[in-house]
Structure P
Amino acid sequence: MQKNIFEEATYREITARLNKLTPETPRQWGKMDVAQMLTHLAIPLKTGLGELKAKKVYVPLISPLAVQYVMLGGGFGKALSPTMKEFIVKDSHIFNEEKHAFVEALNRFIKVGKEGKLNPHPFFGKMNPTEWGIVTYSHVDHHLRQFGV
């Protein structure tokens, strides 16, 4: 069974891994530094909460298959889909501010998500709380592994 961000043990795991990051934590792959990665992780959360808008790129046949791919443990990466342009972070950010902002967004996301009140994802579309929880965990896990935690 896939890990779900809405489960308390999974949330504790993510926050413990998050607390291992420092402003100097080197990436294992990709282009983002650690502060940019935290900013990147907050964007889909805020999109699900309706705090940010992103252009809808839902593809009727592909998007539901992508959700199922993640649900079955396929995870994230270039094989799943390219990063949406609204989710790309290139400018400089301050690590401590972005870490705090990510944790705050994650906590809001979990509260609203457990109630089943999240907006559709611009690529994955409408998801139930279990799908949102697993997709979100998979995305966060992917990027924490990017930084070796």
Structure Q
Amino acid sequence: MQHIPFKGGDYLTEIIAGRVDFTVAPLTTMINLIRHGKVTALAVSAKKRSVLLPQVPTLIEAGLSSDSVYPFYSPVFLPAGTPRSIIEKLHDEVARALAMSSVQERLVNIGMEPMPMSVTEFETFFRDDVKANIALVQAAKIPQQE
């Protein structure tokens, strides 16, 4: 396997051309390439299989530890200090939209599977994710960037 350092290029082009052996990327980025046979999905980094790729195992099913689960997600953020009533209102409106079958269909078609959570559940999820990433960076001894 050849390691090619990237300083900006298009890694998807490198994958498709066969100059890079593998990548880890959000399903939204890869789903059309998978559907058109340009790349092969080896596993999904989630706790359960994707409804879009039910034949593709999770990383855990493929033999890795539960530490290998790394969710890709696209949250909605608001400025710090936004009143809780506005946060809750926006949450409710987003949840209402995500419950619509037309929105669900569109999201699934682009490779997104909603992870509905309450505001409090997401705050905990996000905080835990940040902590896990900090621990990963520290364990890998990656120097802090200035």
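We did not get these values from a lab; they are worked out from the coordinates using the rules stated. None of these values were measured; they are calculated from a predicted model. Cβ atoms are built from the backbone, for glycine too; each structure is taken alone.
Using mean count of other Cβ atoms within 10 Å over residues 30-37 as the calculated read-out, with 13.8 as its value, let me know the right label among P, Q.
Going label by label, the one that fits is Q.
Once FRET efficiency 1/(1 + (r/R0)^6) of positions 14 and 126 (r between Cβ atoms, R0 = 30 Å, to 0.05) is calculated for all of P, Q, which comes out largest?
That would be structure P.
Comparing distance in nm of label points 7 Å out along Cα→Cβ at positions 70 and 134 across P, Q, which structure shows the greatest value?
Q
Where is relative contact order in percent (Cα under 8 Å, 6 or more apart) largest, in which of P, Q?
Max of relative contact order in percent (Cα under 8 Å, 6 or more apart): P.
P, Q: which one has helix-only ellipticity at 222 nm (-39500 (n - 2.57) for each DSSP H run of 4 or more, over all residues; to 500), as calculated, at -16500? Before the final figure, lay out each step's value.
Working: P: -16500; Q: -13000.
The structure behind it is P.
Using P(r) over Cα pairs in 5 Å bins from 0, in percent as the calculated read-out, with 2, 10, 20, 24, 23, 15, 6, 1, 0 as its value, let me know the right label among P, Q.
P
Hey, Rg and Dmax of the Cα atoms in Å, for residues 54-101 alone derived from one of P, Q reads 14.3, 40; which structure?
Corresponding structure: P.
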